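Visitor: Input: structures, listed below.
Taken together, the values in this text are just the output of simple stated rules run on the coordinates, not laboratory data. This one's a predicted model, so the numbers in the text were calculated from it and none came from an experiment. Cβ atoms are built from the backbone, for glycine too; each structure is taken alone.
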Structure P
Amino acid sequence: MYDAVVVGGGPAGSSAAAFLSSKGRKVLLLEKEKWPKDKTCGDAISGKSIKIIEELGLIGELERADHALVEGVTFSSPSGKVASITFASQEKGIKKGYVCRRQVFDHIVWKAAAKAAEARDGAEVVGVLRENGKVCGVRAKIGGREEEFRGKIIIGADGVSSLVAREIRGSEVDPAHTCIAYRAYYSGISGMGNALEIHFVRSIMPGYFWIFPLENGLANVGVGMVMEDMKARNVNLQKAMLEVIEKNPLFAERFKSAKQLTPIKAWSLPFGSKRRKVHSDGVLLVGDAAGLVDPFSGEGIGNALLSGKIAAQVADEALAAGDTSESFLARYPERLWKEVGDELERSYMMQKLGRHEWLLNFVIAKASSSQKAREAIASTFSDEEARKGYASPLFYLRLLLS
């Protein structure tokens, strides 16, 4: 019997296991794949992620690992205008961003959790145990045979297709709040700098195309679109991605000598613009299992790490009180949505605004020609109050007058 069994060893599960173990709790962390393992993703590590990584004492490990530092974002509009925006200065407390392959980053967080918790990779959870209707453990395949593990609390961190989540809320996928993305690694792309590149290309609107720099001249290249829009437009997103690379005048020359190093892989991102059920009797859901991906940027690592931390706090309190009921664990969604709810709602609003080609053309054209406009947009990457302005007509009036 464990205090908690965490299903899934990605950032959310490893964060939950590390924080809960640090409180003296007996935690088992199960990961179905063997390390080193890959996770299809954009690989950008947000400021929110860095804050949690610092709390876990892992910033030095990240600095020593293979990664790229980024100091800004380059946007292009459907009309072809390009604007490069530098993040706010170090004096304002803003750090550079990181891009780190998930094969590297996830392993860093896993190893930290494995030092404190009992951690097993190659342990695929295939079923949930119940007693008197309440989830009380899991069945896992390890080395070709099944074993049972019981826990007072089960933390589901097993991704977008979470088995634990299906147990408490079913398996419905909402196309309006789910994104489909494709990604491959490339080398030899010309014109690479130290900025994230986000390109609003007309042929894949209302999605976007990205190029993120990695270590040693590598790049993460991908495209994403909301599932509902893909179905409505009958888009073959992988084909659309390759057409952008091969035929779009902004990119064809840059990719002329580039080499595709990995197959193009697809994955789905459950946007936090829809509040899903994230707890039940004896169960908490974190990361993609909870559906916490930012609906504008597509970034999910920060909220994954944060949800793991909050789940650990609530689990510790429930164990101390001897009460793992649904009503006691309700403090988890309360705290979670208090932390991320407003931000996710604003990002959803920004996603909707980003569907308007004329608005993207206006904002990016203005940023390409106006230092004040670039500074206004740069502030939204670091200042929560400034980010709220994106949803206000006054923000666009200021851009117009800048």
Structure Q
Amino acid sequence: MQPQLNIVMLGHVDHGKTSITKALSGVWADKHSEEIRRGITIKIGYADVEIRKCPKCKGTQAFTTKQTCGICGSKTEVVRKFSILDAPGHETLMTTAIAASSITDGAILVIAANEDCPQPQTLEHLMVLQILGIDKIVVVQNKVDIVSPEKAKQNYEQIRAFLKGTKAENAPIIPMAANYGINVNALLEAVYETIPVPERNAELPVAMYVARSFDVNKPGSELTRLVGAVIGGSIMQGEVKIGDEIEISPGIIIDKKRGIHKKLHTTVTDIRCAGEKLEKAGPGGLIALSTLLDPSLAKSDGLVGQLVGKPGTLPDPVNEIDIKYDLIERTDVQMPSLQMNEPIVISVGTAISVGIIKNLKKGVAHLILKRPIVAEKGTKVAISRMASNRWRLGGFGIVK
């Protein structure tokens, strides 16, 4: 069964996002060697979760991830399946978090009970949800097991005050001790009730954002056994089947100095979802497509930020772009007006590019991009700016 929707896991570094992902799915999402060494999420992690329900038990106790009910022993039924995107919390990795948020249908915002709320990335991640218009949100108050009841209540009140006036103002707040699996059933119920499966249109031309890419061949593999590049991401509309011809845009750079690029064309040879083989895939969840492309193109996430579609259906990549923008007022760092020739980072879908401001007029910035992107008119854009020697979320806009 293909997952029906994507849910991004957001929150400040070390507040327990990856632990909650494991409590829900059984999967430790940090698999990259540098992630394991440093103990933080760097790449977008992912895992699939089945929400199961006991036909005999009532209320919160009926929700579980187990095939057998732990209360009455009845066989449970799958009522929802979703993919978790575990986004980095560290502020220097905000663009990756923005990429994860851009392919999601809802969010779980994690806030630790043992620290004051909001922490810097808690604030930034909620800004991202506001910018992208994501309003299907569940809040987890994690680590309640390491604070006193009085401290947990004080933290709860801080969370409520922090959420007031935002898209998460009425979001359920679920207390958890993720390392012990406490209140997993309550979180599953909240997700089921708060984040519905959106309506999909499989008749539209397929469009898929690439969030990860891989060379799955082991060193020393025989040439006759090599497997082509694998791209992973989320289909936003339409369907793709094994044997389909696809186009990948912007593709590869053939003249970096002049910004000339070439779209890639290939064939889908296999479709996988959490190891399960599919004949076709549509919107919802994270999927992996095996292709006939040179596997070196996909190594180390080399194709992240690309857009996949049927040949001739994708908009042309652009090296220049106009953005109607709004800046964010921040209390933690000064954000002056945009300046001519200022470099900014823009995030569009899963694509990230540095742009140099060449013109400013009536709230519209004209950018010359360091690398081409595919961006249709009306697409939402997140803007990061350099402040205090770090890239910080500084604004948002739409493509003109």
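Visitor: Name the one structure among P, Q that mean count of other Cβ atoms within 10 Å over residues 151-158 of 28.8 was derived from.
Guide: It was calculated from structure P.
Visitor: Suppose helix-only ellipticity at 222 nm (-39500 (n - 2.57) for each DSSP H run of 4 or more, over all residues; to 500) works out to -11000; of P, Q, which structure was it derived from?
Guide: Comparing all candidates, it corresponds to P.
Visitor: Another one. Quick check: 15 is what I get for relative contact order in percent (Cα under 8 Å, 6 or more apart), calculated from one of P, Q. Which structure matches?
Guide: Q
Visitor: Let me ask something additional. Compute mean count of other Cβ atoms within 10 Å over residues 135-142 for each of P, Q and report the one that scores greatest.
Guide: That would be structure Q.
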